[in-house]
1. If you work out distance in nm of label points 7 Å out along Cα→Cβ at positions 96 and 184 for 1, 2, 3, which one comes out largest?
2. When percent of Cα pairs over 40 Å apart is calculated for each of the structures 1, 2, 3, which structure yields the highest value?
3. Quick check on the output: 14.4, 45 is Rg and Dmax of the Cα atoms in Å, for residues 80-135 alone, derived from one of 1, 2, 3. Which one produced it?
4. Suppose distance in nm of label points 7 Å out along Cα→Cβ at positions 56 and 296 works out to 3.6; of 1, 2, 3, which structure was it derived from?
Structure 1
Amino acid sequence: MSDILQMSTKERSRAHVLRQLDEGRIKQRHAAKQLNLSVRQVKRLLKAYRRWGDEALISKQRGRPSNHQLDPQVKQQALDLIQTHYADFGPTLAREKLTEVHHVAIGRETVRGLMTQADLWQPRRAHKPVIHQLRERRARLGELVQIDGSPYAWFEDRAPACTLLVFIDDATGRLGELFFTEAESTFSYFEATEHYVTHQGKPLAWYSDKLSVFRVNVPNDLTGTGTTQFGRAMRQLAIEVLCANTPQAKGRVERVMQTLQDRFVKEMRLRGISGIAAGNAYAPEFIVDFNRRFAVLPRDPEDAHRPLLPQDDLARILTVQELRVLSKNLTLQYNKVIYQIQTARPTYALRKAQVVVCENRLGEIAIEYKGKPLQYTVYREQVRQAEVVSSKQIAMTLESLAPPPNKKRKPYVPPADHPWRRFSLDKPKSAQPNPPR
């Protein structure tokens, strides 16, 4: 019994055409057209086919190692480096580090295969795709910037968990700002916004979730101004605030959060960064490298960012501002504290006047009347009542209320002339004065 030949689909197709050519049913030029070869190549294949049959069409490289395979020593070197330094990295990030740090030229899929064989990477099963309505990127840089915060163990076990505020451009996928803070709050977004607009200018709009920092979520709220402090500040800067209805609507910032929780965390680990201050100092360097790798060009080259105007006083605009009405005694209450206005003008001139109380992120208070500051003193602090705290700010609030760590106090030693030292239990009773009758 003759041996069975294993042929690929391409080889079987060639055998069928050459058989027809050998039997004279087609001409050489027709065979060359069907096989997408030259007539000279068809003549060579036909000669081999007539001598060896179908076996002549089987590739001689079958079963042999590729001539272009990677050197086994390079593979072993790459695997050793991965196991030593990048055991929990993904294949893409591990390949970048091998190329940039260790100068080992190796492909991403080769790294994936090495990590899979060494049980360092588990191939993910493809999930059933969920179809959402497609929204095209904006055309210009700075036309729409997506913002969000992510509480996470960004410094792993080297520092407590904190929150990272992320600003990413919708048109290009460029990171505009990375800012570590204790929790998402109005003042933390004020500080991140100040960094962004100072370096890049004012975008046309922010695109955020429905966090209470950006939107008043109390239905039929008739007691306030109808907008949040962040919304009021952005209106003064002529920046629109848009809120997404679902997380998928702002998918660009949601997806980059997952990337940052992998890449950013590992980059800071390699550099030994631990703590909010060190993380914020490294963030600009990471942003430049991230944008070089992943940012795309916008459809319209025009930059929609606008420069800051002379009247854009960020130190005043990015504060919490509330209206108060002065009493007949020129006092007002703000945040459980009563303030007394000090003025040289007649007191009746300021009675029932409407003033603005401004508080910055350092807790400093300024009271303004018609845009000019007023002098004041603290009259009295009231008893603090139970506060309403959002779920994202519980950790930060509890940490601020926690007492300082207990320190062992030194025992008190009274001085030599202290009354305790003049008292003696051994004093004779006769020497003690008679009790009064």
Structure 2
Amino acid sequence: MNITHKPLPRRTLLRGLGAAVALPLLDSMVPLSAVVRAASARPVRLGYVYTPNGIIGCSEMSPRQFLWTPRTAGANFEFSPTMKALEPYREHVNVLSGLAQGQGWALGDGGGDHARATATFLTGVHPYKTGGADFKLGISADQIAAKELGKFTPLSSLELGLESQPVAGTCDSGYTCAYMSMSWRSETQPVPAEINPRAAFERLFGDGDSTDPAARKARLASDKSVLDYVMSSLSRLEGRLGTNDKRKLDEYLDSVRDIERRIQRTEAQAGSVELPILDKPTAVPHDYSEYSKLMIDLMIVAWQTDMTRVASFMLGRDGSNRPYPELGIADGHHSISHHQRDPEKVDKLIKIDELHVAMFAYMLERLKNTQDGDGSLLDHSLVLFGSSLSESNLHTHDDLPIVLAGNAGGRVKGNRHLVYPKDTPLNNLLLNMFDQAAVPDVTGFGDSTGRLTGI
């Protein structure tokens, strides 16, 4: 560790021509008095990943029950076929069975299970059924955490996704499209996910000291990386760093440059870079995996630099009919999720489920390979993966597909399949996550009945 009596300020930025690049938490930023407790002082990051249209194989009513649910409980369980991509991260992964989101059921409101699934996943509140502007839900778990953890970071939270989330119009059986957002700042304020990589990148790196559109235009028009504009600042900083910090900084800057190049390549391919309105370009990668990985990398960088400690990512929108040509699937996801046990549709749905899990595995790989103090970001985070639907074909909101990844600074051990009594509220788990990230004074949430045991 680089021990100094005068550490670098925690919010040190590299600056130049309207660009500002935050730094990761370097050893040089740790005060001498904090060296002994540095590892335990690392913040716990909270992540929430939503997979759309449920996952086949969660329910006993499924035509292939054990595609998702492991056959045995406890430690050293065998990963089921659909979640096989998570096996390399066994020591960081817990699979939870028996959880339900009871507020996702109709409760007298009729159809609209896909809207209710997204709306209830992190709020635990049954949405008021309306197609108009009088929608009402509740504050979501990520935003509760953001209110507390955001006191220590430039951004309180980061919401990312892959499909648009309009707040007007009707999207599902009389439910407003606003309910297709899983993050809610208040009962009347949805927080739609940012789906454009450039907009997310600019939010993290592009504003700096200047919001002048001309500065942004000049920076992008020159076809240079944002890092090119902070080189003088970087040169001055490197002279103050030890060997370990220099290596960590080089790895981080390489990651930032790679993300920016991928965004620029996508924009060039689409031919749609509109320089005067850089905050809303239209180009996104066509390939689902490429698009997902790009957004995941942006989330990792946001955590690495402590720009935020709370992030959410939607792998798709519930009820969406996105095709997956990369998998040879031209049918819409929602359509084939109502498979009626048709073997051809079931096989296609399995491939989509495996792809979504693979994207989550990529996230865990990136977290595991990103140094954070004496461990990794995966050691110092908790990430929830799942849905408020189990079988989309049946519109069921129990036996949910839920994975909790990360070790919360050593307070949560992995390598377990935890089985809870049927209909145990998912909201109980959200309370556990608050506790592990030191979010205070949350005594109940939605229809919670207490904390889960064994976490």
Structure 3
Amino acid sequence: MKRSARLLVPAGVIVVVAMVGQYHADHRGAYALSWWTVGYVVLLGVGAYAAGLPDLTRSPRSASAACMGATGAGAIGISAAQLVTGSQLLPRFVVLVSAVLLVPWLLACSVVANGGRKQERYHDRVLLVAGEEDAAALRDDLARTPEHDAHLAAVVGHEAAKPTAVWDEPLVDLAITSRATVLVLDRVASADPTIVAQAATLHESGLRIRTLALFYEDWLGKLPLSELERLSLMFDIGEVHRARYGRTKRVADVAVGLLGCVALVPVLAAVWMLNLAGNRGPLLYRQPRVGRSRTEFTILKLRTMTASDAPTDWTGEADPRITPVGRWLRRTHLDELPQAWNILRGDLSLVGPRPEQPHYVEQLAEKLPWYHARHLVRPGLTGWAQVKYAYGATEQDALEKLQYELYYLRHQGTALDARIVGRTLRHVVGLGGR
């Protein structure tokens, strides 16, 4: 259902814009299809994706708001582009009517996708052979933001999974009674030949078998805490081991940095005026961060705290030092815009692990000997940990994020970077502040 709905969204956008354009040509004067038409279709499609359509809306109200926001953003975007360039090749009638007609279509696609979500919820039933600590951690992780819907149908300890007689197969019996679709073995279970033999029987019957580490990667998009030390270096890293990917990424970064610097100019003027009213002090905030190869650089942000307060510890979401103007800048993520200059300089990339302050890096590296693996690549404006894990301000949160960051290093590539950018756009459109 979700796959069908995802295909229907771009198909509907193309059909609606084309039909409205044809109607206008037949009844209100001919005009030639141009790149503006294609651009409008692309803007509407990107707007729908960024708004989470069709499958990331949870209620009719949120779906309606997302549909109107997506089409409205597309209409405003193409109108602004034509105004700046002085071109009116795409008639206002086509822009406005297409936006209005697409709202019910996108809403219908959302209903179809959400209907499919209910049918597919908990699609995978997991039988886990592990200790209670690993089981509790996996249960919590599955309740957050898994890449594929699943839940723990049954958990069995190592001793209980072993046969007590020649023909005894407790793991096979439990898989049948729990209607498991995936069997997950932790490191201890994977090393036990009696458990592996039962897993082989289940595998022959069609049940999928995964180690705990592979299940975390495929279903959750992270490396499990218990596997970090063993796996932290056992993979190729795109920026280090694939020169072509590194060059392509840098070219994309330069393009994004240039666009960001152009957009920064009017934003700086507007924020300067707002600061006069409710956030007096310097316009920019500078802070040392640790980048690629553990080199330090100065990151730039629009100041969001009172001028006399310099953060010396973890900054929470409800930090009293944040000013009203600063809170709005954080919610809209405009405070991050000056980092376009850091991207252009090469301090940052668009996608990568978020850089930390030197004293935090020192603290975390002492507790996590493999923490410096994240410094093998250029840090990013956004990253896999940021789109997968809620904002955190503790060392435990940093440890959780490290599991996602090592997953990113293991799978770094253009496709994953594009997914991260897309999810970041959805987050920003939803005004998810930190």
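1. Going through 1, 2, 3 one by one, distance in nm of label points 7 Å out along Cα→Cβ at positions 96 and 184 is largest in 3.
2. 1
3. 1
4. 3
None of the figures in this text is laboratory data; all of them are computed from the coordinates on show. Keep in mind it's a predicted model, so treat the numbers as computed, not measured. Cβ atoms are built from the backbone, for glycine too; each structure is taken alone.
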